[in-house]
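Following this line, the structures themselves.
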Structure 1
Amino acid sequence: MLVKNLLSKNEINYKNFENTRFTPFNEKILKTFEKISKRILSDKKLIEKKDIFTFGFWCRRKNLEILKKRFCKSDKIFGVGLVFHVPPANIPVLPLYSLAFGTLTGNSNLIRIPKKNINYLNQVISLIYEEFKLHNFHKNNLFISYDRENIISESISSYSDVRMIWGGDNTIRSFKRFKTKTSCKDLMFGDKYSLAILHLKNKDKKKINEITKNFYNDTFIVDQNACSSPSIIFWYKTNENKVSLFWDQLNKLVKSKYRLSFGLSSKRFEYLNDLLMNYNNISLREDKKKIFFRIKINSNDNLKNFKGFAGIFFEKKINSLKDFNKFLNKKMQTLSFYGLNQNDLIKINKEVSKNKSVDRIVELGRTLEIDFIWDGKNIFKSLTKNYG
């Protein structure tokens, strides 16, 4: 199951993959992921990588048992067969979750890893391979890498039972052109962006470290590349002093923890210039003390084009949740919040339901917690069949 570099479409014996299926969350696979979790969480080098640490924490036996209870309602459920996974390059850890989704639901899996992420994942993939090998799971699960050759993607697509395409809209359009089996299911996760509503009160001054830490974890850990990382921050009934306190404290945290590479810094600067040149309804807040950028939204136009990146945040003040519907659109994925009460959340849920926008609403600090329900799609149901 180590990463295999493919040079042609004939390098894999696909028949070894397509006929292997088993019951979801069976004891063998649960024990395997339990061991993977323990090994990740006890390895100093791996837990230094926050995203891999989070994956290891997600794989805990306790969490998997909860997922099993939520989704396995019958003992006559089996995997559908061969799942072809295509994760994006901008979230290095996503191939691990994709593999977990495929194996926990009883399937064989081919997971394409972008070449730029192989070195980052090598150690944890080797660890997974060792544990999979103990139960022969390595024979029908394989990480693969290849240049963006359509002939290989087309060949694998032709006999896959499910395709999980995590890339952007362009990747999805490309894969939709390939012929597939009539029974093949497609799970397509396209370009989306997310937002946060923050309501800070006087009492929150004492909690500002915790609040900014949760926001940091949602954003800077993945350079805001995750579609669930908030790009637009709506300040609900929050005065300027508390807004400034939030950004000042976040700046201290970013200075101490975040490392921006030269390449990423260049991309951020180029993206920032493009935004300011192409949209006349935004303005940059000048603050040389900050090592990230705050952009004020002056009108409600083009919100779906305002995606944060590596410390670029859009913000707008709002005084009423009743008017929240004018900001909503179907490109929104996750709404995170802080300081809202139950009545506030009920109002937001009503607006979200009316507009058929926003796939999930979570507390600040939990946007990267991945689940079998994602982008409004039931991954477990798509990867299984009920033979009862």
Structure 2
Amino acid sequence: MHYIKGVGMTKFWTHVKTTQELCYDAIMEALDDADMPLSEIDEIIIAKGDSANDGERQRLFQGVMSSILQDENIPIIRVTAACSGGGAALWNIINSQARNSLVVGVDKLTSGPTKYITDNLMMASERIYEQAEGLSFPVQNALIAQQYMIISGATIKDFALVALKNHENAFDNPKARFYKKKVTLDMIKKSPVVASPLRLFDCSISVDGAAAAIISKDKTDIEIAGSSLYVDRLPAFESEDMTSWQGTILAAKSAYNQAAITPKDVDFVELHDAFTPVELMAYEDLGFAKKGQGKKLIRKGITEINGALPVNTSGGLKAKGHPVSATGVSQIYEVVKQMHGQAEKRQLDKTRVGLVHNVGGVGSTVTVHILRHISG
């Protein structure tokens, strides 16, 4: 069994600091939270995207971090899994033999022109049919949204409600990109169309940031009760049903079985809302709603912060921000803060079981982790 000893996270923002400096800040906060020295860490696994995104021209990032941390005795490896990098790095730790491990995710997405960053992010899509045809991730998810609306009866109003919920949560999250920034339903509905039916506020925001967590085999008050990773097809159009992602379904089923729980036992969720329709689909694939019925959860307020199943109390990728490789670890950060009663104005009452859902590509690589608070 693995437990969480400490977590750390930078603000998700436009940072002048380098990726290694952001990593250092998140790591030091996690060590301080765990009240343990770096010398007790047996391994470090870093999730980080291609250096072309940050302009730092550094592929041997683990060597840079070894220099900064000044401890050559700690093995450091790097994993790349696009937007699911953080979750994949954590999954690797769960399957390692180390006693104390440190997982850290980091990326910078504001260092260059939007077109340049977009082109690099698109390397996580199929080369011939998607990259060559200009099917950026907003376009791919717009096609999925169109199909989802036909099958489920969901509307753009439902998507807007998802965006509003997550922006309202981010308003009270000091680490979020949209902290203390008021967004109204009218603003969301009138925002520019990016790829029909998706508007600007239906899309997650690119930011810079890092998040870290210390995972240990020594018992603490938070256990990782389930950890699962599944990889599916790369292009969404290869699926029999683009509106249901098998990677999520299989990863959730495996994590639930490991934790010996059902979806009804989950108290709150941090899920991968890269685009608002994806959140509604995830409600269904994670087992919280039947196929085509995810819209009911948002319409009835069930997933709001005061609802029966709060989702994305951090603000999610939509409003907290999405620095790609750091996202999966930042979700762990939020769940731990909630379980420790440290979420301030967005604090929940019921936080015994939390689920974290992290996705790479358009449903291609999916991790699901279930955390359980075992004291208090």
Structure 3
Amino acid sequence: MGNGISPRVPFNLATCVGTEREYVNAVLDGSHLSGDGPYTKACQALLEGALGVNKVLLTTNCTHALEMMPLILDIGAGDEVIMPSFTFVSTANAFVLQGAKPVFVDIRPDTMNIDERLIEAAITKRTKAIVVVHYAGVACDMDVISEIAHRHGIHLLEDNAHGLFGLYKGRPLGSIGTIAAQSFHETKNFTCGEGGALVLNDASLIETAEIVREKGTNRSRFYRGQIDKYSWVGKGSSYLPAELPAAYLLGQLEAKEHIQGRRAALWERYSERLAQWARLQGVQMPHIPSYATQSYHMFYLVLPSLTERQRFMAYLRERSINTAFHYVPLHQSEMARRLGAPPAQCPVTERISDRLVRLPFFTSMTAEQQNYVTDVITSFEVSA
């Protein structure tokens, strides 16, 4: 805060569970600081086992994991990629960087996920992929979307930045599409400050993905002793994280049960303590469909109007509680106009963007902090 006083309840606070320091110190005491060391490999193996996927490759961040997708799948100039307008800019930029054009589709008003009923109408002969975003770690309706993608012969990709260890009908999010991207940003359930992962469900894409990740070289094959030297064989860049963040991340991932258990308890407590107030005030609470097991990534509220959302956030801020709104619709952005993206009708996206507010939510949040937040919220009255 400007006056140097820390807020009583921050919006987010990264949580160290204990072993991160031990692992980071081991890296510092060792000789391998660059990418693909033992901690990187341990993280990848842990995630491969937990998700039941062919290959996981750690990346410097989720944005880079997304940027690898079009390079691996040869999506570029003249191609179209369907995605929700209600998402972070990296989802679109990853494909725009290769000359492809995003085609924005509206979201459902209950889950904030892409509206599967609107996807097929957006498909053209230039469509190469559908990118789904599992908002707040709640699964999209993947059976419907998978069937559409399969019938049209296009790729289904998952931006799973919110959804690690969430499920769709018992299947881990990130294990359903051709490729998925994960995030380990400071705001995520599991973090190393900045970090990400590429999840490959198609074994035939692994070698290409390794080449893209290793600056367009086949160095991964060289390190495995499969060739006697490596060379430049394709497009790529440097997407490998160093060992220090990988070591920190391993400590987080190994504490999966503790972290997810804490976050589930916090989410359920918000839900229980705010349900009656929300009903009386006309405030929308998160909706979890029967097919979804959420990842407990965030807790949000949707106020009746933009004016009420702003008044609500100010009310909490005055009482030292930090909240945040979320995505600004991509289809309304200056960049979308410059790209000449097909006109999008996304009224739900526009309405939700104006009204949604995210509450403080972090693994180390105390009962005292959460009780204070809910007490303040339930003292707020929406204007008639």
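If relative contact order in percent (Cα under 8 Å, 6 or more apart) is computed to be 18, which of 1, 2, 3 is the source? The value was obtained from structure 1.
One of 1, 2, 3 was used to calculate Cα Rg over 2.2 N^0.38 Å, for residues 229-348 alone, giving 1.11; which? Going through each structure in turn, the value belongs to 1.
Identify which of structures 1, 2, 3 gives the largest calculated value of distance in nm of label points 7 Å out along Cα→Cβ at positions 77 and 261. Looking at the calculated values, the largest one is 3.
Laboratory data are not the source of any read-out in this text; all were calculated from the coordinates shown. Since the model is a prediction, treat every value here as computed from it, not as a measurement. Cβ atoms are built from the backbone, for glycine too; each structure is taken alone.
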